[in-house]
1. Thinking of P, Q, which structure, once helix-only ellipticity at 222 nm (-39500 (n - 2.57) for each DSSP H run of 4 or more, over all residues; to 500) is computed, gives back -28500?
2. Given that relative contact order in percent (Cα under 8 Å, 6 or more apart), derived from a single structure, equals 22, which label among P, Q identifies that structure?
3. Any idea which of P, Q comes out highest on mean projected area of the Cα convex hull in nm²?
Structure P
Amino acid sequence: MKYLNIFLLWKFFALAFSALLPLVNPLGSALLIVGFVGPVPLHLYRTLARRIAINVLIFFGTIELVGSAILNFFGVSLPIVQVSGGLVIAAMGWSLLNQASTSSSTDEQKSQVEESDLQSISTSLSERSFYPFTFPLTVGPGCIVVTLTLSAQATQDTLYRTLIAHSGIVLATVSMALLIYLAYANAPRITKVISPSTAHGILRVVAFFLFCIGVQITWAGLTALLQPFLHP
């Protein structure tokens, strides 16, 4: 029985981690963070990464515990979450594509802004740590749908086994938050490994895929909403 419980724990850990990893994509999102934040000191990236990681834990914990109840309370269906969230993600991807292609600030100008207004930049990053850096840039509607689905599947024949299954999901979200912190805290170092032109190119590609993910999520929601009309 003990080994079955351990297997159940790691089963739901593996399911949650493997499902959330491509959606969160810590390394790819770290490049997006650099594009949005810009050339600020490394300690600000670490502070922002810590706040985002904590927000991610709170986000997943809330969805895991009361996500379904919140949606039911407000009368919001998962397809609606997909459509609205997908549109937000697509808009962010489009905005970052334009920003990456039209940015013309020199390193000297950026350095002057960084040195003269660090407190203002720190305050601005703190205010944006949840929206848009945590949601929907790091975790979006796709993560909500996956977490709600896994939470429903974690219901077992006994309360003890149900708690073990949910513990596997929680363990996966903690691991995901740790990966996010490591990637975001070292985001400037990651971009320094490659040349600026290559970094901009990768950033555009990642931004394009962010746009595509948003469109895909929106389309999945629209398909679910229109299905009763297409197949009466």
Structure Q
Amino acid sequence: MERIPESEAIAEPVDARRFSEVMGSNRFRQADYRRLAHRAVGLTTPPKGKVLDIGTGPGFVAIEVAKLLKGTGSQVVGMDLSQAILALAAENATKAGLNGTLSWREGDAKAMPFKDGEFDLIVSNDSLHHWDDPLPVFDEIARVLKDGGRCIIHDSKRLQHWWPWLFVKMISLTIPRDFRVHWWNSIKSSYTADELQAILERSRLTGWRIEEDFMDLMVVREA
């Protein structure tokens, strides 16, 4: 299947709120956010420092990371292109009692508004498929990470055979009907492991590896 790009941001407040409601109410997605946050925080020993969540959306992963780092003196920053979605991220953080430990920044992943070597840890969840050209994003990740900084970039992967689509079709039945087009479009706009490797090999990011399973990909940099 050829990749079909998806738009980079959810600009309309109504769409942003619906996205936040759907993703925040799905218990399976919530479990995914917690698992990714635990994996991300586990990359740093001891778990402390400044953390950036790229494409934070409604802020669910940033919130889970902030919960794990509470009391360590760490800072967590969620960045997104959309002001509408960042407003909801701030709402969600307030509901979780974490607004004081998180900050939100509007910014483009291809030209991040941060200093060189500013972050100890970078995490991103389900944002990669929105990056029409991931190369400058990976270059920016390399720039804003400290020496020895860690990162973990998680996303779906584009399915290349017909039989996994049967399983995906069943999963889609658990998703609200008005949200299924978004689900399918996300998969169609995702990258394959081979595509991702070719991009990473041209980037300034070093020390990475790609992990994949049935439906997902992760770029992990541990040092």
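1. Comparing all candidates, it corresponds to P.
2. Comparing all candidates, it corresponds to Q.
3. P
No value in this document is a laboratory result; all are computed from the given coordinates. Model, not experiment: these values are computed from the prediction.
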